[in-house]
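No lab work stands behind these numbers, since they all come straight from the coordinates. As the structure is a computational prediction, the values presented were derived from the model and not from experiment. Cβ atoms are built from the backbone, for glycine too; each structure is taken alone.
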Structure P
Amino acid sequence: MDNIETAKQLTIRECGYDEYWLRDKIFETPEILGLGDLEPVLKERSQSQGGRLDLLLKNPDDNSMFEVELQLGATDESHIIRTIEYWDNEKRKWPSRSHTAVLVAEEITNRFFNVVHLLSMAVPVIGIQANIVQVGEVRGLHFTKVIDFYQEPEEGEPPPQQVYGEEHWTKNYPGPLECERWYKVLLEILYGEVPTKYFESYISLSVGGAARVWVTRRKNDRAFIEVKHGEENFQDAVDHLNNEGVSFGTRSGKYLTFNVNAQQLKDRTAIHEWLASRLSPENLRKTG
């Protein structure tokens, strides 16, 4: 007979701790949130319009920022509003970086889900539940990501967004468009025709009947490029990029991300050629 004990979930307050304790625990070891190897930047960051951002964290691979609001108990309107407001404030201060709003609470309510749905693609939002779990005499702090709106569906199709023509990007975002065109040429050399869809804030490139590369606009002629490498041999790709000294990020154990401009892509042509060659089975590549 298995000797498996039953876990009991406890609130942070009934264990004798408060929000400041939770803040300090995350600041000391940000990776416990399950969002990657993040680095602490600041805690209790004062905001120009009043209030304080609980935590500001950074991904050192691509300098993307995470604005973290903490709440004991269930999510309520005021904390949801502050999460979005602080995200917007920091985004204005660091416009060239990718930003994600994060709300950590003991209970993520349906109302939070509804708000995130209404925000559409305007705000990347992550909701994380924080609880203390007791097994026998041992207690542990446990985090569960329950919503990550900016996660692409498994089949690679982007969330619905109004379709635009290439002229929209030519007129408004020539820098990111140059990045997209460069990557498209790279893929076409390997796979032939690459179907392309232009949306308001990003462009998708398909290989083998599925979207594999997304180019999202950033300011200052930069682009945020996501490449769906897949889970198979994903760690090999990560190790290779690390060995080559490439600045990159990862998401969901299958996406590689790059915050670049066109010249930085060209400077790393060999790396992206190597990566592009691994996006689909060899039988889909052009012959001759």
Structure Q
Amino acid sequence: MNATGPADPRDRWGRLTRAERNAAYDNNAATADSAALVAARNAASAAFRAEHAGHLDLAYGSRERQKWDIYPAADPGAPVLIFIHGGYWQRNAREFFAIMAEGALERGLGVAMPGYTLAPEATLTEIVDEIRHALDWLEGESAAHGAGGPAIVTGWSAGAHLAAMALDHPHVRAGLGISGVYELGPIRDTDLNAPLNLSDDEIARLSPLRLPPSPKPFSIAYGSAELPALVEDSRQFHRLRAAAHAAGWLLPVAGANHFTVLDALREPNGEILAAILALAERVR
């Protein structure tokens, strides 16, 4: 332990076993009730989609997962929150996170959720490109679906990585990453890499911590009870951006783990949603 929480195991990465390296990124094993939390989220999302079926499964490409779900606000010119799902780029789907639109809609934002092809069917380079292609589509089509306001991109876990990579897209005005992976190098030393097969070039080009920060506002949230590697990625990414005088806040959610941190987005008065609403005021 140190003054700010458990030590990042990557500080002694070369001395760790493969099992210890896997554990450094295993959010499911680190959260005792993760299966129940995921099941509850998925069930709530299925019910939410059934109640908001007007603008779902909108194709932005020809591949199966290349689709948008859009939940328009009452005001078609309101800011639109783009939520990118996580799952280490190899599992989950946008449908499982529909409930994350609940609080944003109540607070007057529109919400849009893209799907993307998962590894190993797609490389990480292709996944990043798919998100950009999805944003190209949204830029041209969002107004037709009642979501034509300024766009704020967010995402959770691997989705936060994709949000950071998409921040420089011309349709995006600001962003917020939740519990993100911003350095890819150690991922290659874990079993997570089997479907990804990350190359040296991808690690260099697609690690936000190795890239010049975008000047657009980007806030960074994480749960204080998350795995140390993810906590430190968030803190380092904020330090990198602050050193470049790039706008954005660091938001530790007290007591939240990798799954419960999303409650602060889902709830109408959640602190992550409050930070997003503050960004929305900046870009109106």
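One of P, Q was used to compute relative contact order in percent (Cα under 8 Å, 6 or more apart), and the result was 13. Which label is that? Mind showing how you got there, number by number?
On the way: P: 13; Q: 19.
Checking each candidate, the match is P.
When distance in nm of label points 7 Å out along Cα→Cβ at positions 42 and 266 is calculated for each of structures P, Q, structure P gives the greatest result. Given 0.94 as the derived value for Rg/Rh (Cα atoms, Kirkwood Rh), which of the supplied structures P, Q does it correspond to? It traces back to Q.
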